[in-house]
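Read-outs throughout are calculated quantities, based only on the coordinates presented, and are distinct from any laboratory measurement. Everything numeric in this text was worked out from a predicted model, so none of it was measured. Cβ atoms are built from the backbone, for glycine too; each structure is taken alone.
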Structure P
Amino acid sequence: MPDVVAELQTRGYTVDVLPTKGLSVDQLQAGCRDVDLVFGVNYAPAIASICGALAKPYVSWTIDPLPNSRLRPVPNVRPDLCLAFAHSSEMVSALKNLGLTVRRLLLAAASERRRPVTNDGALASYRCDASFVGSSLMSELTSLDALMSAHSADDLMEKTLLWAEHVLNDASLRSSFAGFSSLGGPAVLPSWLTARIPKAVHMDLMSHCDGLIAWLYRRRAISELQGIDAKVSVYGDVGWSDVHDGYVGPADGGDELTTIYCASAVNLDIPRLYQRNILTMRVFDILACGGFVLTESNASLAEVFTANEHVGTYADYSELAQRLRWWLDNPAARSDASAAGQEYVLQHHTIAKRVDEILDAVTALTWL
C-alpha cells in the first residue's frame, strides 16, 4: 500500500490513508464519505458494502489469498461501482462469482525500495551461497489444530498428518495442483475427517488442510538443502529452527530484505503449495535488486519470464538441491540471468507500471 500511495501522490493525487488496525465501521464510513474514490489492497466486502451505501467507487488490488469469509456476498455492494484487480486466475474467478468487474493484474517490483545494494560493509554479514526468506507456515498447522480442537476432533490430528504426507507425495509431483479446490473442494477430504467437523465449516477445514500441505512442502524443500556443500541461510519464524542448521532468525521486510537479496548468490523462492501456479512478488523484487532467483517453474512464470534467461527454475522440491548446485557452479550464467531479469523487470514490471494500468481503467470509467 505505501508503494501505491507514493505513486498516486507523485501523480498529483491527494491520498488519505486510513489505518487498518482498530478501524471501526463508523471511522471507515467517515473516511469514505468525502472522497472521489476508495482504493484498497485485497478486496474487502465490508469496504465494498460501505462504498455501495455511499455511492462511492471502490477499487481493489488483491495480492494475497483471501479467506472464504471475504468471498461471500454481503448487502449494499454495487457491482457497477466495484472494480477489482487480482493476479491469480483463481482469485479472478472467485471475485467474478461475486458479480464484480475483475481484471487480471500481475504483481510487480517495488523498484523504489528494491534496488541494488553495493556497500560491501552492509552486505558482508549477509553473504551466502543461497538464502530463503519466508514463513515456515507453522501457523497453518496450529490453525488446523485449533479448528479440530474446537470441534472435539483433535484425536484425529496424527491421522490427518499421515494423510497429508500421502497427499503431498502425489501433489508435489503434479504442477496442476493448486490446493484442494483444484481437486473438487471439501468433498475430496477424507470422510473420517469431514464426518467429525460440521459441514458449515468444511470450507475453512479445506483451507486449513491446504495450509498443512503447504507447511509440509516448504519443510521438505528446505530440508533437502541440509546436506548440500554450500552456505544456506534461512530467515523467518522459529518454525525453521528444527529444519535447517542455517536458520538465522527473522528478517525485516525493508532494507534488510533488500540487502539479503543482494548478498545472496542465489535467492530461493519456494511456493505455498496451494498457490503453486502464481508468480510471486518475491521474484519481481529479487530481480529488481539485481539478484538471482531460483524459483519453481509454473505456467504463470513462463508467461512473463524465460527460464535460464531471466530466472533459474526447478520442477519440484526433489530437484531443488540439484538445480541450486548447478547455478552455484556457473556464476557467469547466473550473472547474465540476473542482469537480463533486472532490466526486464524495471522496464515492464514495476509498481509504477501497475498503478498506470489501474488509473487507465479508472479513467475509462470516468471515476476520476
Structure Q
Amino acid sequence: MRIGPHTFPGRFFLAPLAGVSDRPFRAICRGMGASFTYTEMVSAHGLVHGTLQTESYLDRDPEEEPFAVQVFAAEPDVLARGAEAAVRAGAGIIDVNMACPVKKVCGTGAGAALGRDPARVEAAVRAIRAAVPVPVTVKIRAGWDEGEVNCVDVARAAEAGGAAAVALHGRTRAQMYSGKARWELIAAVKRAVGIPVLGSGDVWTADDALRMRAETGCDAVLVARGACGNPWIFRALRAAELGDPSPPPTSRDEWISVMLRHVTLQIEHRRRQRPDEPADEAERAAVRELRKHLLWYTRGRRGGALFRREADRLVTAADVERVLLEHFPPGSPAFEEDPAAQRAEGGE
C-alpha cells in the first residue's frame, strides 16, 4: 500500500478521530499493529496562528514516519497556509477533512460542507499541493444527504486537484453517525479514480474490516470508533494480514496493563505541552482527558457499568489503578464479556 512516496506495511489504519487520536492513543494502536495513524482534526486557522491547543495536536513520536496531520478550514488559502505550518512541524502527509458533520464545522463551510461542491474541493487540494512538497489526501462523506450523494464526483475532483488518496466514510452528513454506511459507494469510488481509496464506516471488528476490503476492493481500511476501547482490533488484523493464527482473547492482566500505560502516556503528553504546569495539575488534567478512553475500555465487560459510575473518583494515575483493581480483581467474573451490554453500548 502506497500513498505518494510512502509505503505502508499493511492496509489497516487508525482513522483521524477528533478528540481521540492524539499521540498517546496513536502509540497504543501502533503498538498493537496499526499500519498507519493520523492526528485528530486540526484547525488550519489554529495552525496559522500557532495556538497552544493546536500545537498539542502536533505532538508526535519520532517513529511516526510519515506523520499525517489532518486539517480543516473552508478557504483554500487558509488550508494551504495551515498545511505549510504542519509541514514545518514535521508532517509528511496532509489530510484534508471534508467529512466532519458537526454543525460548528459545517457552519463555516468546512468539513462535510466543503465536500458539497466538487469545484471547491479541487481548488482546495490544488492550493495545498502548490504550497507543500508532501502528499495531500482527503476524507469525504457519501454526500450531504440522500438527495445529494456526490462522493464519486468529489473523489474525481480531489484527484484532479492532485490528491494522492481519498478516504470515504459511507454515510451522508445528514446521517451523522447513525444508520448504515454504504460500502457499495466505497467500491464505486474505487472504480472511478486511479488513486488509492480508503474505506470507513461500520468497522467494529476485525471481521468487519476484512469484509470491507473484500467487498469494496478498497486499498486500505480506516478503523475509527471500532478502535475506541479496543486497540486490540489491530492485533487481530495484523495477524490476518500475515496469515498468522488469530490471537487469543485479551487477558485481564494485559487489559489493565494497557490502560495503565495509556494513563502514563497521557500524563507525559500533557507535561510536554505544558512544561510550566505543576506536575500534580498536569496529572489531574491528563486523567480527565483520558476518562472517555477508560469508559470505552470497560464497556462490554460485566463490571463495566460499576466502574463507569466511579469515573468521577478518577483524579490521579493511582486512582485509576486502584479503581480498576477494585472492580476487576483477579479471577473475578467482572472482566468477562457481557453480550447484552455490548449490544446496548455498541452499534453505529
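Taking distance in nm of label points 7 Å out along Cα→Cβ at positions 251 and 267 as the quantity of interest, name the structure among P, Q where it is greatest.
Structure Q gives the largest value of distance in nm of label points 7 Å out along Cα→Cβ at positions 251 and 267 among P, Q.
Which of P, Q yields 17.0 for mean count of other Cβ atoms within 10 Å over residues 35-42, as computed?
Answer for the origin of the read-out: P.
Taking FRET efficiency 1/(1 + (r/R0)^6) of positions 123 and 147 (r between Cβ atoms, R0 = 30 Å, to 0.05) from the coordinates of each of P, Q, which one would give 0.80?
Only structure Q yields this read-out.
Where does the value 1.07 come from, among P, Q, when Rg/Rh (Cα atoms, Kirkwood Rh), for residues 131-282 alone is the thing being computed?
So the calculation was done on Q.
For relative contact order in percent (Cα under 8 Å, 6 or more apart), which of the structures P, Q scores highest?
P
So percent of Cα pairs over 26 Å apart, computed for just one structure, reads 56; which one of P, Q is that?
P
Using the calculated result 23.8 for mean count of other Cβ atoms within 10 Å over residues 211-218, pick out the matching structure from P, Q.
P
For the read-out Rg and Dmax of the Cα atoms in Å, for residues 19-90 alone, a value of 11.8, 34 was computed from one structure; give its label from P, Q.
P
Which structure, out of P, Q, was mean count of other Cβ atoms within 10 Å over residues 27-34 derived from, given a value of 13.6?
P
12.0 is what came out when mean count of other Cβ atoms within 10 Å over residues 115-122 was calculated for one structure; which of P, Q is it?
P
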